[in-house]
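Each structure below is given as structure tokens.
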Structure I
Amino acid sequence: MRLIIGGAGQGKLNWYLSQNPSEQTIADGETISLDTIPHGTVLNHLHLWIFRLMQENKNPQELLADYLQTYPDAVIICDEIGCGVVPMTSQEREWREMTGRICCELAKQAVRVDRVFCGIAMTLKKEA
């Protein structure tokens, strides 16, 4: 599994696709069904998927584990949402905390972690 993080609008998906031009199946966390695990080797907008799952009282960690069992070589793309102003509502604070904890766990498991800023990537972790 591979993790790509960065701020909103920084070109994470475009950067990944430019490095891997072969056809990719992309699941978008903003629009995918919450009734099944995502279908796609690339899971974009992890943070939005987590938010939507939490709104439906579903466990994002369990569903993500199921997704990774199905797609162990998945590429997961997530906005960094932990930097900046602390959200006013408890729901948004819980979502930010959950997303941060999930990304920490994913980074531990990932064979590669990249951070994209202004369309330029910096590799944070790369295992042989």
Structure II
Amino acid sequence: MDYKNLFEKFNEGGKMLLPDATVSFDAILWSEHPVFEGVELKHIITSETTNGEFSFHLVRIAPNMKIGNHVHEKQLETHEVISGAGVCVNDGAKLPYEPGVISIFPIGVPHEVIAGDDGLCLFAKFIPALC
């Protein structure tokens, strides 16, 4: 399977279908991560839409860049790897990240994600919403 193509299907042609709306991913602009260089986000659904219950983000990490070690004190976070490869450090354990991998970070668990030579793309979900 062409995983880069799978990422592009989400990035440019993806959409979220809701009973009362359709959210086209290509209409959402990429934004730079406020802390981590080389990390970009598409905020697919935010607290504004979900009354703070959850948020859903498409994440793109440039080759050999990382989301540094951090903790969410109020959110459970999940990752679903779409394309690329790298390593996730989840509560001290090094886990290989490749397409098809899902990882879960309970509230208060330190974690970081390091992209490999081809970069890394994933979905990140937060409960309750991160933003």
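Quick notes on this structure:
- Identity of the structure behind -12000 (criterion: helix-only ellipticity at 222 nm (-39500 (n - 2.57) for each DSSP H run of 4 or more, over all residues; to 500), calculated), options I, II: I
- Comparing relative contact order in percent (Cα under 8 Å, 6 or more apart) across structures I, II, the highest figure comes from I.
- When mean count of other Cβ atoms within 10 Å over residues 11-18 is computed for each of I, II, the one that comes out at 12.2 is II.
Read the figures in this text as sums done on the coordinates, not as results from a lab. Note that this is a predicted model, so its numbers are computed, not measured. Cβ atoms are built from the backbone, for glycine too; each structure is taken alone.
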